[in-house]
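What follows are several structures.
Derivation of every value follows stated rules applied to the coordinates shown; laboratory data play no part. None of the values given here were measured: they were computed from a predicted structure. Cβ atoms are built from the backbone, for glycine too; each structure is taken alone.
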Structure 1
């Protein structure tokens, strides 16, 4: 990798810091920086198999889960934080390629005027649907909005769902917008891509009940017991579930409405479904 090794630095108190073996890159024309900038595009992510995650908190949370970036960039200002220095040291012990760079370069990579001081480039990972096990799984058919997808990943994580399965053509879960909206839950959740036929086989093998959200559904029954295993099946933002997918569900649910609005945002509707299902199970496993 191009670049020069960093020299020992001093903390504000004058104590020597741990020697970091990071490369220094300050030019936006550097080939590595160009590659990282390309990760905002689906083509760049497809060609490299990488995606961007911004912020020290996300990088630390990912590391706690055993997920490390292939490239970790940071600004000099980030080194003032002990947690970041420890993260970089551990990353280098795991042969992660670390780069110290300017805030200007980080702004070019993140396409933000006020960028995070730490950015990681991570390897994309998908889980085969058969390897997802748990009481609740979310299936999303043809989801288009990466912000919705990221929010659903975060909500699925918060309610203890086992994973999220993307059915058919969907937006890219590794886009910058989806990763930002997931707030780190992308690293915690199992994520799969599957066909509808795969989903039906999975339901049969797991003995799960598939609950679809539909305007044709029955009224929301707050007292109905939760199935032991459930697949919360949601259609896309514009048209909902196709008719043949609705017909394959074990139950169709219609959320009640009171005001003038006649529909909910997909991510919010999914959250209502997941939290109601969890409520029926007594919020089992909830943190105190």
Structure 2
């Protein structure tokens, strides 16, 4: 079991995360905590990789026999075309956040979808089957959320974003994921102005950066949501975004993205190590780190 850098040996296996920037990542904190708790001879290291160096970096990680690694912004999409194979989820979502080794081959996975699903089902007690969902945004995080929701049996989903073509591309994933759910696109302004529409959703998911730095959605009245509706905000810095503050003031069950961060990390850990990390440990470390920032 590695307790300090002095205990590293030639037998120690290396895991890591690549991104740019990378110094802010909480993944090393939670992954190393889990590795230590289980007494495993592994270490998890952050690697700053610039976009122009990505293909070279992957070859280097492969040559150095790195056992596996996470992928974060801005490389999740680019890595898709650089690995030797893709899991079903990574192929559907069109992004990779975890890479495993199968012999000499690098296999891309996406644990964001299962991380999101775990967060809303276990963290908020929400059952997506037959639900009506409002998805704010249509980027990479929205793709992971939609695939997870589609596979979990939602009845319909509405995407609120600025660009119709992007939303239509996202909605095409419903069919590819084997879902019979209906889907539609609208603008955020239209949702905010339609009390009946906003009141029809069982779950609202923010996949945008709105909330970071204290920014807020204009004219989004959470009191229009139906009784029992839930809000999941993928932003976790700050831990209490204006959207979450409004939800709590209205008595609406809501959570930030820390639970998704921990859950996707747990799923990646299982792919690399082949066993479960200690229950709740990753989330505990993430919440402690976030509390120290506030």
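Could you tell me which structure in 1, 2 was used to calculate log10 I(q)/I(0) by the Debye sum over Cα atoms at q = 0.09, 0.11, 0.13 Å⁻¹ as -0.51, -0.70, -0.89?
1
Comparing 1, 2, where is distance in nm of label points 7 Å out along Cα→Cβ at positions 83 and 139 highest?
1
Give the label, chosen from 1, 2, of the structure having the highest value of volume of the Cα convex hull per residue in Å³, for residues 163-234 alone.
1
If mean count of other Cβ atoms within 10 Å over residues 59-66 comes out at 16.1 when worked out from the coordinates, which of 1, 2 was used?
Source structure for this number: 1.
For the read-out distance in nm of label points 7 Å out along Cα→Cβ at positions 187 and 203, a value of 2.8 was computed from one structure; give its label from 1, 2. Mind dumping the intermediate values first?
Details: 1: 3.5; 2: 2.8.
That value comes from structure 2.
To which of 1, 2 does the computed value 25.9 (mean count of other Cβ atoms within 10 Å over residues 107-114) belong?
This value belongs to structure 2.
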